[in-house]
Structure 1
Amino acid sequence: MNRPFLAVLALFSFSGAPSFSADPLQADVCVYGATPSGILAAVTAKQEGKTVVLIEPSRWLGGILGAGIKPKQDCPEPKAVGGLTQSKVFVAGKSPPEIREFFKKWLEEEKVPVIYEHRVSQVTKEGTRITEVQLELAPPDEYGIPVAEAKAGPGKSVSAKVFIDASYEGDVMAKAAVTYAVGRDARDLYNEEPAGVREPTLWRPVDPYVEKGKPESGLLPLVDADHGKPLGAGDDYTQAYNYRFYVTKEPPKRVEIAPPSNYDPKQFEAVGRYVKYIMQWAGGDMKKAKPRLASIFPGWKNAGEYNYQRDSLITIAPLGVSRYYQDGDWAARSRVWHQHKDHLSGLHHFLSTDPRVPESFRQETAALGLDRTMHEDTGGWPNQLYVRISRRMMGSYVLTHADVLNKTEADDAVGLALYGVDIYPVRRYAAKDPKTGEMGVAVEGNMFIGGAKGTGQPYPIPYRSIVPKAEECTNLIVPICFSSSYIAYASARMEPVFCVLGESAGVAAVQAINAGTSVQQIDTAALRKRLLDRGQVLSWKPE
């Protein structure tokens, strides 16, 4: 253990909130984001012999795995995953509290220090090298939602030889002036057939206007105007985010889902009209109607927790607002996060009280509350919004649908992606029935190509896709917001893949330091050999 690491350790507490020195912190490797990917990157760099600092803007470890998703949930081919993901993450636990506690104890065992409640405010570079990240103190609110403004006063700074941006938002990458993309690519940009604007789906005869049949009265809340772009065009929309949340009727566990302070039933008029459509479709038969009503709230029960129900016109999350999060500042992100909380709680209240909802379903919905045992310190609300996609780095290799279809080869693979193209709707808008021309409401952008097993077999992610272009930054690795098209990212974006790439990033960072070279110039053959020694799976041969 060398002197810099001892200096860093003295500044942190491994139980509860850390204390800080006014002096800049120094480490060999600085990892931003205690997502599972970031945790694996930090642990790996430490195991490979370097000093590490891990920075987490929230108070919690484990990202979305600590807030609802299970470690193996999006892994249809477990044998295609190796290393620490297989031996550690896959056995981390079955509930958010178990998983968060597992990560906490693991970091303590590995003696990896964590800075909590600080987020990057500025990145300093000398030429193409990041020399330091400046941090601002910004504790999340009582529900775990990021605050719009940081606390006043001096922040913290960390200097390092290599930086790993393992956040869901790619903030270090962006502040380091690395090129990135957001939104949907046009179909012809990468010659991807599923890309860009898609045909409307889930069209329903729900009048979209405030005054039925009167376009001049304006559109209902929760319904957008059609932006009018042609099929295949790119736009700034991105797929839906949502909470992965638990509900219960058990009094000792139940936390009331209070409606938003500014609740107005008019904001949910589209829901009322959709409920009326469901009941007409079911002919008043509650047995037939109930699954459709439950798809609105609580949604789709995934693996104990509830998820977005993609087969419902309206469900637990707002549409069309995630595009403001992906490249937004913290004020915009805080606003979008609050919109998700307000939509979910307002939807619950509407379905518990509106007379158009059958009484039996109103009572059943009202009886549901959040399960406090899953998120004890945030009133039952998950501490992480499921940010499925935000920024995507534009590196020297851009992963595209051709990679997903196994039509490419890569000799610098540092992990395998496992899943099909999985995209939740991007918008809900006023649209005409393609068959009759009747005006109603539809969603767009929803697709699930190839199912969980993908569109062939696990495919390689090249090392070139997790590092920036050399002319932009030479000591940064990005295992989550990696270089990819919108379509390919929708396949590769799963947590087991992020974890694998986190471990690979940790090894690559150490090799760059040992070789005294840029992250782009390391010996990828030596990198791959070390990854294989650590048990990573870098190629796939069908059994």
Structure 2
Amino acid sequence: MAIEYIDSSTLKKMFVSGAKHLESKKAYVDKLNVFPVPDGDTGTNMSLTILSAAKEVSNSNYNNMKEVAGAISSGSLRGARGNSGVILSQLLRGFSKVIAEHDKIDTLILAKSFQKGVETAYRAVMKPKEGTILTVARETAERAAMLAIDSNDIEFVIRESINYAKEVLEKTPDMLDVLKQAGVVDAGGQGLLYIFEGAFMSLQAGEELDFDVVTDIDTDDEVDNSNLAKIPTEDIKFGYCTEFIINVNNPDTTEEDSLVFRSYLETIGDSIVVAGYDDIIKVHVHTNDPGLAIQKALELGELVNMKIDNMRQQHTSKVISEQDDSSVQNNKDVSEEPRKEVGFVAVSIGDGLKDIFKSLGVDYIIQGGQTMNPSTEDVLNAIKQVNADNVFVLPNNKNIILAAKQASELCEDKNVIVIPSKSIPQGISAMISYEHENSVDDNITNMEDSMTDVSTGQLTFAVRDTSIDEKEIKEGDILGIGNDKILAVEKELDTAAKELVEQLVDDDSELVIIYYGEEVDENVADDFGKYIEEKFEDCDVEVHYGGQPLYYYILSVE
């Protein structure tokens, strides 16, 4: 008998099963990445993204389609990591917008939701490439739309759409030369296919399927108040930290209503966050009269997850322990400082690089980068910790830029500027070029211009056999990567390092900076620096401890 619709209960099972299926296959998806370097890769990023949403769906007692859709959208949006994760979150965001308007999903609604997801994802990417997850998603949506015209059988439409998705995925190497050279299909497209397959198997089985994976991803989105105990009581203007969620129950409520509510809160308090996720509005405010905030909020809907803390009493009665999280360690407490005009957040890893960014004026370091791409929520939480009107964010990795931009869109109480730094050297150059006497706009221009003069080199090792740009690479080979291309493949680090720097330095180069990693001896790094000085007499050379894992050297050539 044909399955003619999917209800909210079935969708929950399908979505969580799709997430689990991808989690069980993420190692394989990681191996499809073209560059064989030891980074947090496509499969890992996509899996962490969708598991964030899956936990929000499965751990909540949602009993209608609109609430399930809200969980899928907000969970994936906050949990998005890397370019592939952000694109996936946008696919899910568009998908959720459509299904939220219906109690049940038939074939036509399913096809429309797929198409909306594709439209949303394409808008999020500045220069979409064919042969990627976007291509697989778009062509699958188009096939589903054709099938839905003639069939009301959900199972048939999904099965045939998945079969077509497999055909499209197999053609991705013909669309991108780099895939053909490496002999792989697109990793993001493969990850999306695994989600489809897991969801479809759940639909057929009529239950949530367990693929023996761990889904304990922490997606707690509460505002962190751990530093409030350190604020002198005389400096606390508004004594009650008030938080709650509004479940909007009026379908006629608009974004304008949220803005009016926010404006009202500004008359009774500060530290205001009013963040809307479809029919859910998250609220945080410091005020002397929580009752006024609550009374006004009740005009918009039902209140849940209410929390009111007396910050003055909190200060005198206890000291809240510092947060123990590897992504936010070793950051100074900025909440006790006066609010300033400009602050900075940077993504980096390694004690030496952290100290360098701190010395240049960065307020908050997000632990991550090549080895782990922080999520949208990680970036958003970091922005919240910087007590400034304008916050510059330096992703320092091309795979983190989209997540940083997504976080900037979610932040409502600060002007967030994402400087699209693609590497640590670009981020350091941008910070050096910042001038306090200049306006924000002038500094944006100066920081972005400074990055164009920087070439980045990196030395790491291959984690698998592959072929790129006619270079045969074996697992364990030392790779010299320059400006997103593999320029050197050698058996020894010293040989690869010399070959890389000789390709990066030209007649216009004036400065070479070496940041050596945690596995490199200081004397070895100094010897490398002396080699560059002797080889390129017109270049100044600096050697600094970076302490970064997995990457022996990071080179900056200006």
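Figure out for me which of the structures 1, 2 the number -8000 belongs to, where helix-only ellipticity at 222 nm (-39500 (n - 2.57) for each DSSP H run of 4 or more, over all residues; to 500) was derived from the coordinates. This figure was derived from 1. Out of 1, 2, which structure matches 36, 26, 19 when semi-axes √(5λ) of the Cα gyration tensor in Å, for residues 130-425 alone is calculated? Computed on structure 1. Which structure, out of 1, 2, was mean count of other Cβ atoms within 10 Å over residues 402-409 derived from, given a value of 17.1? Answer for the origin of the read-out: 1. Each of structures 1, 2 was scored by relative contact order in percent (Cα under 8 Å, 6 or more apart); the highest score is held by 1.
If distance in nm of label points 7 Å out along Cα→Cβ at positions 34 and 306 is computed to be 5.5, which of 1, 2 is the source? The value was obtained from structure 2. Given 3.5 as the derived value for distance in nm of label points 7 Å out along Cα→Cβ at positions 170 and 298, which of the supplied structures 1, 2 does it correspond to? Structure 1 accounts for this read-out.
Readers should treat all values here as calculations from the given coordinates under stated rules, not as data from a laboratory. Keep in mind that what you see is a predicted model, and the values were worked out from it rather than measured. Cβ atoms are built from the backbone, for glycine too; each structure is taken alone.
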